[in-house]
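Got some structures for you, see below.
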Structure 1
Amino acid sequence: MTAAVKIPKRPAEAASRLLMSGNDAVARAVWEAGVRVAAAYPGTPSTEILENVATYPDIYTEWSVNEKVSLEVAFGAAMAGSRSFCAMKHVGMNVASDALMTMTLTGVAGGLVIAIADDVGLSSSQNEQDSRFWGRFAHVPLLEPADSQEAHHFTLAAFELSEQFQVPVILRLTTRICHVKGLVTVGERRERAVDGFTKDVSRWVMLPATVSRRLPLMFEREKRLRAEAEISSLNVIEDGEDRRIGFVTSGPAYMHVRECFPEAPVFKLGFSYPLPIERLRQFAETCDQVVVVEEVEGLVENEIKAQGITVIGKAILPVSGELSPQVLKPAIARLLGESPPELTPTAPMKVFPRPPTMCVACPHLGVYYTLSRLRNVTISGDIGCYTLGYGHPWNALDAVISMGASMGMALGLDKGRSDAEKDKKVVAVIGDSTFLHMGMQGLLDIVYNRGNVTVLLLDNRAVGMTGGQDNPASGRNIHGEEAPRVDFARLVKALGVREERVHEVDAYQLPVLWKTLRTETAIPEPSVIITNQPCVLIKDYHPLKPYTVIDQKCTGCGNCIDVGCPAIHVSRREMVKKPSGREVELAFVRIESAACTGCGLCLQPCAPDAIVPVDTLSMPIKIVRKSAESTTQST
């Protein structure tokens, strides 16, 4: 048996303690480990890792166009002998897995660590997949920190493990690790010599003949990794006096177990794949029963059972969501035949419901206001801020699956439509970063297969949903430095969309947007409408004078409310009877002028001209209409 991987010790005089989130701690460890190249695509809860890495000197960092490219960039650096790092959220590995499943055969020269952040509890994702499966699937080691200090410590350990076994290592994080802060003992950077790329086609060129020789090496490496897991200091057995139940757990679930059952023995998995089966077997023999507490799938439970060790897991614990004390305590009490404890509710105080919505003056508001008025249409959406178009007041999005899927879904909706739907229009909505991430191929497929789809490409020059990060459409790199900016009109024409069917439209000009959308959906061929106003939260956006409502002129028609701007509030409602005898509700509004940025969207559907710039209230009423019109034109 080989000696366990050793983690470099930091000199005591150089060490200091900082309050860090798990994302901060991983970034710090990446710098300390001597990494030269780091790449990622933003996605909550992993985004801040690379943002923090980019603040450290000595590391090349980039926002890649997607996760697959980011992993390939990191792998290329590792081929050259440099330490490299890649980060993504859990669904990002679905995109990057094509590269992962082959680089596990080639292995690496320099250390390569891949941080995958799982969104346990679905705080900001379309699914809750368990990234621990990738360790098994790709035959690569997987480490699971339980807090910020371990996030730092395990990152350093991962690089040592990667280089000793010449294999990529997965660092599995969760939202609790990524965003919760704790004290972290840190050190300084250790530079490492880089040998450079060594030409070896039998290793780096993956053809059937070379792969057949690499496969046995991969399985032999996995055997050595199993031996390493048995002796690794990252797997810890904590003794306890109450041996009625012992726990096997990892990550944040360990913290919950320790909080709930301080007297119980715990096997804490840090190096969780390959599993240290023999140590687990010995642990199980010291307890009356063993419960596996894992988020979210019963993965470790099933692997332990397959080795003939009796454990309990998902039979008493849920298969989704966080395993908090409110979940654990009643489950274990029932297992022991005890009455479930009375738990103090931890739910937040009830407040007025605030459904997710777009920002004040968001350029997507006008797009969805217009789409909501388009009849006989099916709208496929994508991942981004504009996903919120499914909700009130627009209700203008019919399907959302994954990054870039709006294109393929739209083509499928077109080709698969029934005879009764032959006149129905199909619209696909996608953002700039998402289009570059995975949408271009879909548009090419629409053009190539002569799909009848109108594409709304919403270019707001930012990855808005994850915090406004830059991308090839923004004209800046991760450091805010000037970079080439994609010309979307030229790009979609290059993909085959006819020049006459490509339009750039100001997202704040509702009549133009409406006319263009109606025209293009009526033409039976691919077309692209590009909106070109920036996200209101980035420096490219320049606010104008705010608006207000003249109470005496507001008729309560509610047209402005349908735009969906959060700065517009209903001040009062009244029921009135129409001449026909039908009762209707009028909604009189006010505008939160402190929030308004003067985009003019609400002004355009206002029939009585009751919305004016704030500085016109002191003017005579007779010139209010003129001021409003001139403001609309300038906007």
Structure 2
Amino acid sequence: MKELSVRALRLFPVLFFLFEVAAVSQTPAPLRYTLRFPAPHSHYVEVEAEIPSAGEAEVELMMAVWTPGSYLVRDYSGHVEGVRAAAASGAPLAVTKTRKNRWRVRAGGEPRFFLRYGVYCRQLTVRTNWVGADFALLNGAPTFITRADAGTGAAPRAHRVAIELPPGWKSSHSGLAAGAGPHRYAAADFETLVDSPILAGNFRVSEFIVKGKPHFLVDAGSPGAWDGERAARDARKIVETFQRMWGAAPYERYSFFNLIGGGGGGLEHRNSSVLMSGRWTASTREAYLKWLRLASHEYFHVWNVKRLRPRALGPFDFERETHTRDLWIAEGITSYYDDLGVRRAGLSTDAEYLERLSQQIETLQTTPGRLVQSLSDASFDAWVKFYKQNENSKNSQVSYYNKGAVAAFLLDMRIRAASGGKKSLDDAMRLAYERFSGDEGYGSEDFRRTVSEVAGEDLSAWFRRVVDSTEELEYDAALRRLGLRFKQAGGADDEKAAAWWGAKTEVRGGLLLVAEIPRGTPAFEAGIDVGDEIVAIDGYRLLPGELGGRLENYRPGGAAEFLVARRGEMTAIPVTFGRKPPDEWRLEIDPDAGAGAEERRKAWLNPD
């Protein structure tokens, strides 16, 4: 018996080796990509993909049609050119396009084959591709064609990326894991590949360490007045602030990709984010604070969205829309904390924060669509409305970013009041993260019950009114708690007040055109239409730059005849002017606030 046991022990390493080999044999072979930039100024990346086929007669390939975090079908395959396939021997293989984003390769039993194609990259945004003379930003969704089954099954298929830099380019950087050798990267699955942008070219990297983990601010583009070292110091303060709130960071390294000279906006990823900034962003206080809020917003997504997410947002279906009624949680609550994070990090003042909160409230309260679309409906319809704005959107929609941020502020104050100041939205987010940040995610009721539990009060009615209906929001209780009020509007003298008609105009092609008409304004009631060219007022010719000065000659309650050109036809439209609504949504400290308001305000804005 003893001898048998010794033999078994001796055989154990052999058995373990055979088991390990068997396990490895069940792991799908990875896809391998090589990215080349033979002429960066032409804005193309050439992609070569080695695709395992394991003896299959035909292999179906696909490309994502959207990018997580940007809820619009963008049909990235429209930028793909010259798709062709070849066996390892070089013999061509037939490729047939079967759908807008799918191809079928007749592999003929080959163990692997090579797919080659070009991608035109001249959209410098956070969700698309850019290739220029000095750098390239490549997002996964608009770059990589993969096997259609790459994201299915119990054993996801790994993806490997190698970058061949053109002459003059020195570096590459990505949130992807490092591969074997320089400019080599590895993704455990296709979702990770899509979620990890790649920057290649010449750029500046500022590194800082927080709790032993490296963080990078990667500045690409023409710097102008940009100060990368200052921005990195401030980004560090934001990172430290949110790590104190959430606890340990759930990543090994994090990168802020900052594209200088582009437009605006940002996009979150699991261990990185892409930010857009202008060359002169750092030259004014207002513009720089806006960039800090953007960095704060995308970094907060490390927890809220990338790990704590609505159940519908993962695993992703990259070929069709994924609807959820909880984008107000994912984006609206994040929009509340982006301003708050900048304040708590000591990068803005109390007054600057209150000004931003005032702007959020004013934007919501002057959007007629708040009475038409609920917050949960706005979340669900993001795919067909929010990312497809038109001239009537303000009248028919509400932003789940904007109203979501205001709702989060009110929810925070409701939790604090219900718990006697012992709990806050911070606590609710932490508990939700603890419960739902795994693979399953949360449903609407899961999140609402968790918040109610933290508050110690059933908030179901609050959620139905604020999130699921179009009722007006109530601010009084929240503001009283903090010792705040809306600034008192003084009486206006009609003899001095300027006439107000409420339409927004733009000059295009030398013509003064109506661009937007909010519901309830004098222009809306009179029948002025978007696209009307304003030609004259009361029979006198109006040049594009003269509208403001001309309206100063009229008073509220007065009237004028607008001559407009509408689809080539001249039409006279009488407009009765109104009084511009007072600036009634600006917050200020209430001098008559009750005892304890200042302490509660400090606990909110400066909890550390």
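No lab work stands behind these numbers, since they all come straight from the coordinates. Remember, predicted model here, so these are calculated numbers, not experimental data. Cβ atoms are built from the backbone, for glycine too; each structure is taken alone.
To test your reading of the models, identify which of 1, 2 gives 0.35 for FRET efficiency 1/(1 + (r/R0)^6) of positions 165 and 341 (r between Cβ atoms, R0 = 41 Å, to 0.05) when calculated. Answer by label: 1. A value of 0.30 was computed for FRET efficiency 1/(1 + (r/R0)^6) of positions 29 and 405 (r between Cβ atoms, R0 = 30 Å, to 0.05); which of 1, 2 is the source structure? Computing FRET efficiency 1/(1 + (r/R0)^6) of positions 29 and 405 (r between Cβ atoms, R0 = 30 Å, to 0.05) on every structure in 1, 2 gives 0.30 only for 1.
Compare FRET efficiency 1/(1 + (r/R0)^6) of positions 69 and 189 (r between Cβ atoms, R0 = 25 Å, to 0.05) across structures 1, 2 and report the one with the greatest value.
2
Determine which structure produced the value 15.6 for mean count of other Cβ atoms within 10 Å over residues 77-84, calculated from the coordinates; the candidates are 1, 2. Structure of origin is 2.
Structures 1, 2 were compared on Rg/Rh (Cα atoms, Kirkwood Rh), for residues 333-436 alone, and the highest value belongs to 1. FRET efficiency 1/(1 + (r/R0)^6) of positions 45 and 549 (r between Cβ atoms, R0 = 41 Å, to 0.05) was computed and gave 0.20; which structure, 1, 2, did it come from? Derived from 2, not from the others. When mean count of other Cβ atoms within 10 Å over residues 413-420 is computed for each of 1, 2, the one that comes out at 18.1 is 2.
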